[in-house]
Structure P
Amino acid sequence: MTQNATVNAQNKIDSILPVRGLAIAAPSPNNLDLFLRFIDEELAPAHFNLLILRVDWNYAYESHPELRDRNPLTKADVAKIVSLCQKHGIKIAPQINLLGHQSWAKTTHALLREYPQFDETPHVLTENYTGWPNPDGLYCKSYCPLHPDVHKVVFALIDEITEVFETDYFHAGMDEVFYIGDDKCPRCSGRDKAELFAGEVTKIHNHLATKGKRLMIWGDRLIDGKTTGMGMWEASMNNTHRAIDMIPKDVFICDWHYERADQTAVYFAMKGFDVATCPWRMPEIALVQLNDMIGFRQKSARQMSRHFQGIITTVWSGADGFLKSYYDPATNTQTVSDALTLKKLIEAFKGF
């Protein structure tokens, strides 16, 4: 293929679907080579151009070494990922879960483990977790967005991780935030939950903007769970949804729906946000969502069309287990559907 033909093909793909992404956990150092092979042999030939990497504590932070996992990726490991992605024109958006997802089941994650004073609900003990639902309403812990010291730590992490990944994008997570504005929090009690959520999004956004970087978040807290009937997981039942009218319009929304092809991307686009639809583990739904996104772009006025950015498929297992099932489904049957969904989208992207 000539250089002009290559450029024309790329322009066509970008016109059809500007963002073709994967959101996945960062690999362990032991599986880094397999992850690099996966990028080189699977994502790049299928025209993927965005990799959201859930790094969280899987990096050897220098600003806050106390928050490192036991066997984290090193700066040299990250450099290999960055170099390969740059070679293939793949942007990286490292993710650290902020606000919510500070615990899982009985495990408190590094931020609240090392800085328990940041906990929005210190009276709720993760070691007492008994599954969902439970009397404490515990799904995942949150940090208090109004604690006077929390952003000193959070912003240092953001700055370090975006620098080492040489990126202009950062994903803050911020999904499934159930603990916010708790009645027992001395700072947040009685405050408007939408204002609290919007305030935290805006703080993170503004910090990134001073560095010329862009914020990405999951979109569920900005959808009214009652009006839409989507409930408390894919949408908000604690009134954070009104924050959609309080946050900066250049926040990139990752709109996830897994079991139905709900068309809430239209809602975000009408509010002026760039949005990508994010499927998971159901290939038939993912293909409907892909066709919907292409249709939104083709059938909308220019002002709306430009906000429909594309598809970012998600993987919610660890990267190591996923890669094993991707290359050999018999080794890890729990993530076979994740791998099949990605393979269907790879096939579709190659067809562009």
Structure Q
Amino acid sequence: MTSKAQRTTWQCLRHHARVLLAACAIGALSMATMSTASAQDTVRVGHFSWPGYAFLYVNQEKNLSPDLKFEFTVIEDPVQLFSLLSTNQLDVVFSTIEYGPIAAAEGLGFKLISLSNLGYGSDDIVVHPDVKTAADLKGKQVAVLEGGLSHIFMGIWLEQNGVKWNEVEMVNLIAGDAAAAMMSGQVAAAELWSPFNLQVLNDLPGARSVANSIEPYWLERALIADAIFMSDEFLTKNRDVAVKTLQAIFSGVEYWRENADEANKVIADAVGFTIEDVESILGNGGLTKVIADNDPNDGTLYMYSLEDTAQFCGVAEGDPPFGQKNGQIKDHWELTNKWWVTFGFMDSTVDVSTGTDCELVKEALQGG
């Protein structure tokens, strides 16, 4: 759910975001062919390579939304994707959810629309064999992807266990490098996602997981989540198409729920993953039986339905799964916003209403 390029993302966003986003956009255009078509049925979609972002490919392959045409831009650096979104060169971007408060504070011209999936065992906090309690980490190096969800995950866990986040030395490492640092003993703990968490747990005798995103505390808070972002221009000038696009995303999810083997092949081709890796991440049943059968082995992501995410946004009756509550997007926003202020990425908090558009989710649900 995270990308190697998030470190660059936060370096851009943290300092003079508007200027850097414009600069990054110029570079991004040299990497991807962008359409200048203005037809309402053309939707320009950006994402980096991750199976959880590929359900519009399923929709397109199966012609589930025949009145929409999707043009995809795959760039492994989210800052370039968000820069294209903020300059109206993309309409939709899939990424991790934590960028919403930053975008709102900087006035970057796009909105957080809804959650798309939830980490269900995808992320671990792993400690070195010498670490017996959280207190043993004081003064030691701890690997996180700075400015990403793993940073917040680690901060919360430390404080839950009586250690202030700044009593350890946070080291900014992508997951592969963090796993190598764990194996060599350079860091005492790391936040790792699949498959790097399993690599360390399997290959470093005595290493153990002290927190995992499948645990009820994390599921209830929906911390480790991916989301859908749309540009303000798309939302205002082409709102009917924006509604149809949101419906199309979740139509792809629903097709996959019923035809996982077939859809996983489409997704593997789209994002350049092996079918085995896609199946290990998404599963073969899409976690559709998790709640009923308590089966934790069918992938490491829970894909939200349109109704789930409408409940999370507070625009449909009922509660989302995993003990989450109606309208929880506000709590999630405030949680991430609080930590960005704590970590020094933001100066102050911003209201959730300035950076979200849950009404679009309501319109999509009602229209569906």
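Taking -1.10 as the value of log10 I(q)/I(0) by the Debye sum over Cα atoms at q = 0.18 Å⁻¹, for residues 108-275 alone derived from one of the structures shown (P, Q), identify that structure.
Q
Given that mean count of other Cβ atoms within 10 Å over residues 124-131, derived from a single structure, equals 13.4, which label among P, Q identifies that structure?
Derived from P, not from the others.
Which one of P, Q has percent of Cα pairs over 16 Å apart, for residues 284-339 alone, as calculated from the coordinates, equal to 55?
P
Given a value of 1.00 for FRET efficiency 1/(1 + (r/R0)^6) of positions 228 and 252 (r between Cβ atoms, R0 = 25 Å, to 0.05), point me to the structure among P, Q it was derived from.
Q
With Rg and Dmax of the Cα atoms in Å coming out at 19.8, 65, pick the structure among P, Q it was computed from.
Clearly, the read-out refers to P.
Going by relative contact order in percent (Cα under 8 Å, 6 or more apart), which of structures P, Q comes out largest?
Top value of relative contact order in percent (Cα under 8 Å, 6 or more apart) goes to structure Q.
-11000 is what came out when helix-only ellipticity at 222 nm (-39500 (n - 2.57) for each DSSP H run of 4 or more, over all residues; to 500) was calculated for one structure; which of P, Q is it?
Derived from the structure labelled P.
Here, each number is a calculation from the coordinates, and none is a lab measurement. Bear in mind the structure is a predicted one, so any value in this text is a computation, not a measurement. Cβ atoms are built from the backbone, for glycine too; each structure is taken alone.
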